[in-house]
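See the structures that follow.
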Structure P
Amino acid sequence: MVLVVLFHAATAPGVPDALHVFNDAVGSLRLGALFLASGLLLDRSLAKGTARYFSGKARLIVWPYLLWSAVIMLPLLGWSRGLDPAWWFYPRGSHTWFLSALAGIYVIAWLTRRVPPGWTALGLLAASQVIDRGAFDLAPYLHEVTWWGTFFMLGVVLARHVDAVLAAPVWVFAVGAGLTVLWSVLNVLPPGMPGKTVLSAVMTAIGIGTVVWALHRLPRVWPVTLVERLGQRSIVTYLVHLPVLKVLVLHLGWPFQGWFGYLSLVAVLLLVCTAATRHYARLSWLFEWPGPAARQRKVIPRGEAATAAR
């Protein structure tokens, strides 16, 4: 999630070129890791039964998607975009497309719940390679669902075999790290990022697995725990940071440039996201349907809140 904030902050004017190089280098990992993380708890969601499965996704995905797309992002981007029906499935220019794609992926996950997730991932990857994004209005949306759905289903696979991944010997990590660095360099060198190919999916999966192995062994120092806290309510950080960024840069004219301008902008964004996370109980209606289930979650001890929200 922090990588997403760093990426969007680098779209501000006057940032150093090195930031664009960094974002290109980690580009394939940024969203792949988010969708993979979303798939980690699919089995737990399916175990609740069909009715609770879909009602939970409606409360926690469809509601914030509609709210943030229509009430917050559409005024910032221009009301005319809302006149295009396809925009409501794939809202170009708005980061809420992530939730729209995730909703579609959860539908596919339910339909294929009796199919081994590895096979579903392969099927989605194959579909993503044959969909022509320009064929019809919803083709871009279907392409995003199938492509990122591949990583979502890999998250399901990881959840079922996480002990084997974490127990991998150091030499496996070394090979994965070497391949990840090589792929990152290739993303930066001309002609640039290779796009959403089978090779890109394989290398991204290797990179995410390598990062998971390394993160498990990091000491619990404050930068690590800060990232963990932001990750506990990742939807807050994801939804809040971009509107705040657009207001600061496009509407208020962020006055600083260079490294100081970029780092100070990131600091402000993370502070706002952290504050929103700390006051989630008061702001929960922005991120989940404000019904009885949401009110019940407000009295759950903080350590159990993230699990209950799933």
Structure Q
Amino acid sequence: MQGRGYLLLTLCSFLLMITCFKYTWTQKRVYLLAFIFISISGFYTIPTFLYPFAASIIFLHFYFFLNKNIYPLIQIYAASCAVLVGVLLVYTPVILVSGVSSLVSNSWVSPLTLNGWMKDIPSYLGGSTNWLLNTEAGGGLLLTFIIVWNIFINTQRSERVFQLLSIVQLLSPLLFIGVQRVLPFFRIWIYLIPIISFWIGSISSGLRKRYLKVTYIIALGVSMSFSDLRAFRNDFGFYDEMNLALSKIFETTPQNIYCQEDTYYVFLNYYGIKHHVSLNVDATYEALTNYDFLILKRQSNFSHKGYNLFSENQYVEVYVKSK
């Protein structure tokens, strides 16, 4: 995760979800205070906390409007104002030093055209669900099956409320990224894993026979073990190939590198420090910069005219400037 705070994001999102769930049962002051504190902490951890926060607000609107009771929402509006003030206070030093763009801009995630977003969103959703469920393929169908199964077997009021909360949390990101017309990295959806894990675990409650429960648990444990081993193998393979490529680059003394792959970008800066090289690494191409190397994603259509293939692997192609 490269120290970006995604585990803290997951923790804050999970705690906020539980707080909102509890608030639907009893509108105690302690839950409003928890809502404020958790939300400020989540936003300060990483700005993309906006996704689970906004989804929680949408859920509360659905719930209280369906129950024809809007007074608790007025308290949530007041708490949200307190969250806004708190977030502005904790981020004031960051804004003063680095500017607002340091919070809202990301050179790795650029808005797409509407047609481009519509074209890419199906494969993006498939990739996201595969990543969340740690599968090679079929994540979307598997997640749909898990949700439908739970809806039919869990019919108590508390379970229905949690289902509504979960579905809003799972579907609302599609609305958010649609408005932004972006396709962010899969890793920002890590906060959804506790919800999905709960749904997967809940399947066993619908199995009446003891032997079916035991079989399900064993099968789940075995499949998770194999999935984790495959993921570890892929991760180690990625980093091995990356280090091999970067080591080859630093057999020379590069000064300017254009890099399209975010993990390579991070490690290029580390390699520069390690090798005592004054290195400039750009994530955005600057036409006036004389780049020694181009590191392009395999599917990139970026022109590498004037450069020769230096090395390649299943993730990137590295080009060196022609002499």
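Computed from the coordinates by the stated procedures, all read-outs in this text should not be read as laboratory data. As the structure is a prediction and not an experimental result, all values here were calculated from the model. Cβ atoms are built from the backbone, for glycine too; each structure is taken alone.
Consider the structures P, Q: one of them gives 0.45 for FRET efficiency 1/(1 + (r/R0)^6) of positions 82 and 258 (r between Cβ atoms, R0 = 35 Å, to 0.05) as calculated from the coordinates. Say which.
On the way: P: 0.45; Q: 0.20.
Label of the originating structure: P.
Given a computed value of -22000 for helix-only ellipticity at 222 nm (-39500 (n - 2.57) for each DSSP H run of 4 or more, over all residues; to 500), which structure among P, Q does it belong to?
Answer for the origin of the read-out: Q.
Kindly point out which one of P, Q the value 0.55 was derived from, the read-out being FRET efficiency 1/(1 + (r/R0)^6) of positions 98 and 282 (r between Cβ atoms, R0 = 25 Å, to 0.05).
Working: P: 0.55; Q: 0.85.
Only one of P, Q returns 0.55 for FRET efficiency 1/(1 + (r/R0)^6) of positions 98 and 282 (r between Cβ atoms, R0 = 25 Å, to 0.05), namely P.
Out of P, Q, which has the highest value for mean count of other Cβ atoms within 10 Å over residues 146-153?
P
Looking at structures P, Q, which one was distance in nm of label points 7 Å out along Cα→Cβ at positions 162 and 266 calculated from, given that it came out as 3.3?
Answer for the origin of the read-out: Q.
Given a computed value of 15 for relative contact order in percent (Cα under 8 Å, 6 or more apart), which structure among P, Q does it belong to? Don't skip to the end; give the middle numbers.
Values: P: 29; Q: 15.
Clearly, the read-out refers to Q.
Tell me which structure, out of P, Q, gives 6.2 once distance in nm of label points 7 Å out along Cα→Cβ at positions 34 and 290 is calculated. Before the final figure, lay out the partial values.
Numbers: P: 2.6; Q: 6.2.
Only one of P, Q returns 6.2 for distance in nm of label points 7 Å out along Cα→Cβ at positions 34 and 290, namely Q.
Comparing P, Q, where is mean projected area of the Cα convex hull in nm² highest?
Details: P: 16.9; Q: 20.2.
Once mean projected area of the Cα convex hull in nm² is tallied for P, Q, the winner is Q.
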